[in-house]
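Computed from the coordinates by the stated procedures, all read-outs in this text should not be read as laboratory data. Every value quoted in this text rests on a predicted model; they were computed, and no experiment measured them. Cβ atoms are built from the backbone, for glycine too; each structure is taken alone.
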Structure I
Amino acid sequence: MEFTEAIVLKSIDYKDSSKILYLYTAKGLQSVIAHGVKKMNSINRFLSQNGNLINLTFSKGSFPSLKEGELLNDFPEIKKDILAYTYLNHIMELVNNTISEDSDHPKMFDFLKRLFVLFNEQNDSEILSFIFELKLLYFLGYGLNFKHCNICNKNEFLVFSVDSGGLVCKEHLNLNQQSYNSDIFSLLSKMYYLDINEYENIELANTERVIIRHIIDQLFEQYVSFKTKSRNILLQLQKY
């Protein structure tokens, strides 16, 4: 019997005692019915919480049912921290709503597992979310240019522009375009190219966090056109 590792992105109630689990696996998104999982005596009761890493088997068909399952990691430290858990849900909403069937799912799945471990080790959840969101843009086909001017390829007198999708020299910057100097785009670049398997803590001042959050929100509004419900909660928690 083949077991599949999966991250529980979301679960919703189904009938009286069951749930539908929305999962992400190395093969992509998968939905399964977990029959009776809400019952107190169900052996699968602890599999359905958002953010859990589980191992499961499920039936075939258009709407499969959970057969067997085991909890691999419930990342308990994340769930003790409301801010970290909200950022985690923000990331899971993005995965569930933006990733297409033909994506490189094994790569993204491994990335997410490593990211969740870093969350659980109580690294800065906001910075981890910044890293994920910037890398997700590349994963979705909206790569950002941090090498040279998008227009003329010059590599001096550069600023970052959301409208340009990266760097542009001041000569080719539209007067109406908002832009950001090297003190900001160097931080964006550092997070964009960071190797998640060799993670080192990145220090950001509060003003830098606000600006980078604003830039990433603009990038997703322009290129992805999706905003998570968790982002609205984060706005209430952090006021930016």
Structure II
Amino acid sequence: MTRFSANLGFLWTELSLPDAIRAAAAAGFEAVECHWPYDTDPALVKAALDETGLPMLGLNTVRGAGNGLSALVGCETQARAAIDQALDYAVAIGARNIHVMAGFASGEAAHRTFVANLRYALARVAGHSITLLIEPLNHFDAPGYYLQTADQAAKLIVEINDPNLKLMFDCYHLQIMQGDLSRLLESTLPVIGHIQIAAVPSRAEPDEGELDYRHILKHIESIGYKGFIGAEYHPRSSTEAGLGWQKLV
């Protein structure tokens, strides 16, 4: 049975984060996730999670001047401060994952920097039951982002060889960058920590566009993925107006 998580970075953005958590629960979502919750008192977020019984699946490290800091040569101090900030907040609210954002970078020096910062982050989360996620982003929405394919991320995960480092498999980004999602899901399943969905190319509700999520979601279940599916899309109008997609997929 597919279980959906509401990504509150895109859904119910007109509400405060605690109220968005309550709205997600009222709409029937079984979990929530977010992007950058740091302007909200974590005690208020934890109270809303406790009230609704929803788990918070994850949050992101801060973007810095771009889309993250952890692969930026010379920004190691800022990157590690962002990791520490994310860990403190995740622990306070009981979040299960932290997405470590790499930033706009390329080359061998960026690779070494990202690996070093990920190793730092893994040492910091040890003992906290928190998994680190890395996510490829497509080159139209995030040109120049360090991670662009699932293969690149999987190789990095194998290199670091730590069970607490996993792939965020965003079907929207990876359909744009690689396609052939059924086989890609199968080949990367051992390193997948979370899956997200949205329509391609619009990034709206997952009931339009070039991906048939009725097939994709059945395939995800058939290959043995047991986690939640994150609904990370931009609503065409209000969040509530577009929630009928859940019945279609």
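Listing for the model above:
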{"read-out": "Mean count of other Cβ atoms within 10 Å over residues 124-131 - highest-scoring structure of I, II", "value": "I"}
{"read-out": "Winner on percent of Cα pairs over 28 Å apart once structures I, II are ranked, highest first", "value": "I"}
{"read-out": "Test item: relative contact order in percent (Cα under 8 Å, 6 or more apart) calculated as 18, pick one of I, II", "value": "II"}
{"read-out": "Distance in nm of label points 7 Å out along Cα→Cβ at positions 204 and 220 - structure with the largest value, from I, II", "value": "II"}
{"read-out": "For -0.65, -1.03 (log10 I(q)/I(0) by the Debye sum over Cα atoms at q = 0.15, 0.19 Å⁻¹, for residues 68-187 alone, calculated) the corresponding structure among I, II", "value": "II"}
{"read-out": "Structures I, II, by Cα Rg over 2.2 N^0.38 Å, for residues 4-59 alone: label with the highest value", "value": "I"}
{"read-out": "Distance in nm of label points 7 Å out along Cα→Cβ at positions 52 and 132 - structure with the largest value, from I, II", "value": "II"}
